[in-house]
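All of the numbers you see were taken from the coordinates with simple rules; none came from a lab. These numbers were taken from a predicted model, which means no experiment stands behind them. Cβ atoms are built from the backbone, for glycine too; each structure is taken alone.
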Structure I
């Protein structure tokens, strides 16, 4: 039986990551004594470090499909996947589908032909529209590869799922506006069919109900997670006299800033807004945007860890969901009344 890195790690009493770093001569802070122990254990167990490099690289690939390359949160997810994959000797290929199910299906087929070891998918926004969920589920199953969903869920596609606690994050955002003295709070939601939209709307409603605030249908504006819909949502609320807004992502919150600028309004004074994702630009806005941070890098690492355990069959348990705790990053975009 072929000796693996995990076998050596168990024998030497160290982590698989340490074994991988030492045997591949990667820079690390592992003590020389531990390095020698790992090397001796590997030699004693008959581990052969020199493989047919081309053959190994051809099969040790994880495919990642993302909906956009213009999103800081998604970039952090990709970074987390890449960092964890490299520790275990896997390479990653990342494909951008521009929020299109059609492109997503093409890349799933491509990855199948490339014989990747597994697929991590952050689905496009139209994933649950017009039967796209069934088409995506069928395409993923047809690959006969381990796969999981990251960040967004697809209706009736059952597999491992890693995401942030969207409901909790939306509750935090809404509660922050309430505790800052705001009574009438509007929400700029994303597309109705998206899992994150549903969960964040639940969090908004739960916070409003807990603090005995009215939940009005006209206080919910559905956008598409793009800046223009944030602008339109701010315009809609301004004309209804609503000056406190929870935006379901930072890009739509930027649309609120754009509306305020065009109307000569001051964010944090005339209009208050909380975003979601905590993109890098939040700190650079004037005023800086209060936003709910998702731990994208850790979510990416967990996705990669989960997938590798499925690939190696180390984890044979039933599929499971993993939820990461969000955090409210308070800045100056909300007026304290």
Structure II
């Protein structure tokens, strides 16, 4: 049974730009270097997993179970009354789902069992490191577009909606089974998305509180502007989507069985995902700068504009290269020294 698909007449239907053929050299030059969302039609259509995903739910789930080594992964279960939308409970005192740690095979069994339900709960395994839970899968399903150090992750479940959220990494999301609808918002729309708490989040990243599918404009009037700037795409098995860092994206899994493999990588070449958490800098700024008087905040705004967001030359051009320190090239050794210094100050 295919889940009922919501419609939203308020949503701008501007499609995300697409490329076909997916020549890797051209994609690196014309897509990844420009940091704009692009649908990569058929990017992974050659994968054995995609072939099975197009065949049936039983085929793709059985294929995944073949690689399962039994390692538990993060899984969630959302009750039917939530309509598959992941988020907070009504009082925002907690979340509308329960977390569990299950092997992939157990999640596969849940997905298959719930496919017979008229009103099933939503179940999903999220961001599971494939090398840790499905060894051998990546060797049969490779993405030569990216460096081999970029590790793939698995997203598996039935019909579920993840509200608009943001990642500080670049992302290529590859649909293996089922259909997915992506709704993207430019970074500058953050003020119009009514983002929830930044230190209490259901997904690990802040999420937009309003529903994009059923918008409440009386409660969230600025959402109208965000929806007019939205970009939308539906992906079939074999298709992929490049989502640049800090683009807000809502993800709707539209089928009773959905499998996606994604790749996150850091905007700084050579930096591992999570090695340089910029979001932690934002949290620390909220803790320290946000509480300052307006006139003092304005002064710090000028300092950040000069040191962080302005051009390099006025910052360090007048200092000998060997004395620039953190204003110059950040070597691994210097980065380690600065992190040690920060850790000492934060724990003092």
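Data table
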| item | result |
| --- | --- |
| Which of I, II yields -7000 [helix-only ellipticity at 222 nm (-39500 (n - 2.57) for each DSSP H run of 4 or more, over all residues; to 500), calculated] | II |
| Label whose coordinates, when relative contact order in percent (Cα under 8 Å, 6 or more apart) is calculated, return 18 (choices I, II) | I |
| Which entry (I, II) yields the derived value 0.00 for FRET efficiency 1/(1 + (r/R0)^6) of positions 44 and 188 (r between Cβ atoms, R0 = 30 Å, to 0.05) | I |
| Distance in nm of label points 7 Å out along Cα→Cβ at positions 132 and 292 - structure with the largest value, from I, II | II |
| Computed 5, 22, 31, 25, 13, 4, 0 for P(r) over Cα pairs in 10 Å bins from 0, in percent - originating structure among I, II | II |
| Source structure (of I, II) for Rg/Rh (Cα atoms, Kirkwood Rh), for residues 20-147 alone, computed value 1.10 | I |
